[in-house]
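Every number in this text was worked out from the coordinates using simple rules, so none of it is lab data. This structure is a prediction, so every number in the text was calculated from the model and none was measured. Cβ atoms are built from the backbone, for glycine too; each structure is taken alone.
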Structure P
Amino acid sequence: MIRIKKMMCVFAVVIAAISHIAPVFGAFEYVGLGWPAATANIRVLGQHPHHFIVNPALMGNNLQSQVSLSYQNPFQSLDLQAGSATAYQSTKRRPSIHTLNYFGDEHYSEIIFINGSSWNIEKGFTVGLTSNYHRLGMKGFQSQHALTISLGTHAELSNRIQVGSVIEHAFQWEKGMTLPQKFHIGGQYAIGVATISLAVEKESALPLEACLGLLIAPDSFWQIGLGYRDLSGMMSAGWRIHMQRISLYYTCVLHPSLPVSYGFGVELFLL
C-alpha cells in the first residue's frame, strides 16, 4: 500500500478501473513539487501560496497580491508531467486563494481546482476553509468527479512559535470517487535565520508519517530549504530567490527507490 502511494497510486487506479470497482478510492492524489516540497512538503505551516492551498488559515491581510506559476517533473523516467497556476488576493480585508493543478500523461490525468479563504477568530488565531473540485480521467474510461471541503487552523503562540492543523476532505460529495481524509498537525519554531518545522500526517489506511523541515533565510533575497519524511525515507532540498516583483524557486525530491523528482516555478507580485 505504501509503495502504491509513493508511485502516486497510478497502478491502483488502473487496477480499480479494470476491475470496475466503485467507488474509486482516490488515494492517488498528487501532493505536488512546489516550494513546500523543499521542506518535506509540510504545508500546514508556512508563508507561501503553495502552503495556503492546503491551509488557508495561514493567509494574512497584509500579504501582497500575487500570481504563481509552476512546472513539475515527478519521477522523471515515468513520463509524468505536472503544473499549477495560483492566484492570491485580498478583497475587503478578506484574503482568498485560487489554484488549478494538473498531473498526468497522455493516458491518465488529474485536475484539481481549489478556492480558499480565512477568518480571524481572535488575535493570533485564524481558521480557514477550502472547496476542492477533483476530476480523474483515464483513456477508455468515464471521468470521475468529486467535490470536497477542507478545514484548517493557525495559531501564533509567540513571535517564534506557531502551530497549525488541517483536515483535508473533511466533507465530500462525489459520484463514484472517494478521496481519503488526511489529518495534519505541526509546529514551527524560528531561531535566528532558521525556521524549523515538525509535522505529523495521518491518512486513511496509511501509517502515521513524521516530517521535518528546515528553512534558512539569511536575508530577504534568498532562501534554502531542506526536508525529510520518515515513513517514505524521502529527502528534499530547494532554493528560492525573491526580488521586488518576481521570485524564482527550484525543488528536488530524492526517493530511496524511485527516480528523482524536481520542480521549478515563478511568482509575480502584483500592485
Structure Q
Amino acid sequence: MNTVGFIGTGNMAKAIISGVYSNKICMRIMGYDINKNNYDVFNKMGVVICSSIEELIKKCEYIVLSIKPQNFPEVLENIKPVLTENHVLISIAAGITEKYISNTLGFLPRFVQVMPNTPLLIGKGSTAIARGTTVDDDAFNFVKKLFSISGKTFVIPIEKMNEIIAINGSSPAYIYMFARGFLNFAKEKGIDEESALNLFCASLEGSAEMLLHSGKDPDQLIKDVSSPGGTTLAGLSVLEANHFVEVVEKTCEQTFKRALELSK
C-alpha cells in the first residue's frame, strides 16, 4: 500500500485527502503541520498525525509539500537530513521548480511539480502536472491518480509550469472578480442576487462547453453571440475600448513574473 505524507494540512491538502477517502482509494495518509487546528478534522478522516516532520518523512514514500512558497526554505532545510533520493517529492506551490528543489536540498529526489486549483475542494479541480527528470513512470502515474480523484489532470512540460499558473492555478480568482462585476450590476438593478448568480454560473458552464466542444475558436463564438447593432456588441465596445483582452494578458504576465520571483 502506498503511503502519502502531507506537510501542511490546509484547504488544498484537505481537498486531496477528502477525495481519497470519499472514493475509498486504498492508500495510507499521514500528516504534519506546525498549526494543529486541522488535526481534529484529519483524525476523524483517518489521517495518521505525525509528531514531527522527521517521523513523516521516515514513514512515507510520497511527500506532498502543501505549504506556501515562503515556507519552503525552512521546510526543505528541516527535511533534508532524512529525505532520500528514493522519496517522491510533490510540490503544489507556485514557483517552486525542480531546479529550486535541487539547489536547496543539494540533491534531487524523485520530483513531481503540480499546480492544482481550489475547485478541488468540490471535486471539480483542474490540475497541471509535470514530471521531473528523475521520477519513474509508476510514481508519476500514482501522483496523477492522486489528483485525478478530485478533478481533471493535464500533463504539462515542466519548463512551462510557471507560465501555466495564470491559466490554471490563479484563474479562478480572476473569474470570481469578473463574476463580481455582473453581480454588482444585478444588485444595482434590483435583480435577486441568487437568480443572477445561478444564471451567470449556468452561462459560464455552457460557455465552457461551447469552447471545448463546438469546434469554434473564441473569436467565432463571440461573433455567434453578437447580432449587428445589438446589445452584445454595445457591451463588447466597452470591453474593447478598455483593452479588456490586453488587461487579461498583462494579468497573466504579472502572475508569471511573480512565479519566477518565488522560484529564486
Legend entry - With helix-only ellipticity at 222 nm (-39500 (n - 2.57) for each DSSP H run of 4 or more, over all residues; to 500) derived as -1500, matching label from P, Q: P
Inset, instruction - Have a look at P, Q and say which one yields 11.1 for mean count of other Cβ atoms within 10 Å over residues 201-208, as calculated. - result: Q
Legend entry - Identity of the structure behind -0.50, -0.70, -1.11, -1.32 (criterion: log10 I(q)/I(0) by the Debye sum over Cα atoms at q = 0.09, 0.11, 0.15, 0.17 Å⁻¹, calculated), options P, Q: Q
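Between structures P, Q, where is relative contact order in percent (Cα under 8 Å, 6 or more apart) highest?
P
When distance in nm of label points 7 Å out along Cα→Cβ at positions 41 and 105 is calculated for each of the structures P, Q, which structure yields the highest value? Intermediate results must be reported in sequence, preceding the final value.
Working: P: 1.9; Q: 2.8.
Evaluating distance in nm of label points 7 Å out along Cα→Cβ at positions 41 and 105 on every structure, the highest lands on Q.
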